[in-house]
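Structures incoming, each one as structure tokens.
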Structure 1
């Protein structure tokens, strides 16, 4: 019996090619587009056009309420508390691989597929699934998927994991997919023009609370309109004249202060993460040497992770790292395999 696959389709080239590949491989494929925010998220029309071109059914499910509560609400709350969230990780965790995967399984689909650039393998020695980096280092999206569970990995397909973006574009053109020339999108899907400050002003005006801008020695050098409008490592737009470059090195939401300093002040030798998740094992029980990404596009940094109090994980870097930002994810790697990750705490 042919396996039924539900593929999440955003209306972009990646999910379009993923659907085409699954169709070529003989699966019974249906496309699904999630309606997350009115007119600002996935392109339903483009997804429908691709499905029509491939001759596969297409369905739309309305997840606006769930998305608003779990992703947008969290996004606003994190900024309100002086942190810098990554809503894509939250969306993948709560919306795509919980809500949508549950929907797929309840509707008799054996797998949910997506257009992510990452790979799923198996570790025979541990009888567990493994999440690995995508073959295209420039497009690897394993960072966003570190929260996938063993049960989820058993029911997820990532058809683009072994492909490069150039191959995907070429195949889209060969198949004459309607999305073949669609430009890349790097923006937060629910934030118009990627202007999160305007979004926060419109949706959370209580965030507009003025406070002090100070130097690391406590000297007051200016005022700000809200700590939510600043992020660790920010240099542009701090609004303070200086003979040298100044960076946001710390945010103190309780005191309503933004702290500026030199680049060297951004460096940290350690951090802690909360809400940690691991793939090769259920929980960390002993120190482990790993490489760590502290942001999606950051370099990999060698470190040792170990269990800490309050169910946290302590990360000690071999060399100090600049720009560690509370609210972002620290994701742990062993070579090309994802070990796990968690949310960086202040």
Structure 2
């Protein structure tokens, strides 16, 4: 994930001398890809990572220059060399990374606050930044999926830019820098996605590591259970929301969308069956049921398991015990998150990275 949600949350407690660092171009391989951001706060704290640790120290010095000059700046790191005299520091990452540094002034802070508002309300937001010859930012615009515009643009926003933003939203291209001949300029483009929601039905002990790990991986996690003795914050401090109630009470409250993932692990046959009946036909990003295929077929009264139901849940890694099962589930959720953004050939490559349950 691009780290923007953690960054936007961290900005609430810091007002002055913040700098937003974003990878805008990668040539070759790198630890993180275009669109990844981190925040250098005025109090010295760093939120997020752009590399495995080989760039952040130098970036902290570059940040001071940006703050002193109060202007955007792009720093290029060549990690292709394998000797310790280069930025590669012997890592041999074999990539060239361009990092855009932007001082967060009052104007950008206001626009980032609007970005947070829209993301928290489940709206995708696309940003386009016009780059000058030195890769500094001259203008930028944000557009929501319902075509609300906000940002900083010198003069009137050309109709070509509005059309370009609309086209970007329709095609969902990869993040990065692109030259548009119609506008005779380079633009950095990125689509910010709302924080993906994971709904976990079942608050048993095996749900604890799953909720913790999914939260750390960037999911907004909701836990639901009818047992008040289990559905407690003390057991799930990483959950964003806890809902106590039976499936028939809870599911209608959730306003489910195609961005949501659901894991069913109540270990109660009756309630698992009711959940599947309530959820069938819902368009979800992922629906998984803990347990064997045979058990899931019994939940479906002997019918074949439809393709939208993942059972057994998780990647096939031979997982045993709650922690390993949590790893396999979160790994598959991340894989599903990535697959939706890839071109067909990239999907085949990702699927080939490890077997998944049919």
Supply the structure label, taken from 1, 2, corresponding to relative contact order in percent (Cα under 8 Å, 6 or more apart) with the calculated value 15. 1
Looking at structures 1, 2, which one was volume of the Cα convex hull per residue in Å³, for residues 202-321 alone calculated from, given that it came out as 161? 1
As an exercise: semi-axes √(5λ) of the Cα gyration tensor in Å, for residues 130-281 alone, calculated from one structure in 1, 2, equals 45, 16, 12. Which structure is it? 2
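Here FRET efficiency 1/(1 + (r/R0)^6) of positions 162 and 298 (r between Cβ atoms, R0 = 30 Å, to 0.05) was calculated and came to 0.05; which of the structures 1, 2 was it taken from?
It was calculated from structure 2.
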Could you tell me which structure in 1, 2 was used to calculate helix-only ellipticity at 222 nm (-39500 (n - 2.57) for each DSSP H run of 4 or more, over all residues; to 500) as -5000? 1
1, 2: which one has FRET efficiency 1/(1 + (r/R0)^6) of positions 74 and 258 (r between Cβ atoms, R0 = 30 Å, to 0.05), as calculated, at 0.25? 2
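If distance in nm of label points 7 Å out along Cα→Cβ at positions 154 and 338 is computed to be 4.0, which of 1, 2 is the source?
Here the read-out was taken from 2.
Computed from the coordinates by the stated procedures, all read-outs in this text should not be read as laboratory data. None of the values given here were measured: they were computed from a predicted structure. Cβ atoms are built from the backbone, for glycine too; each structure is taken alone.
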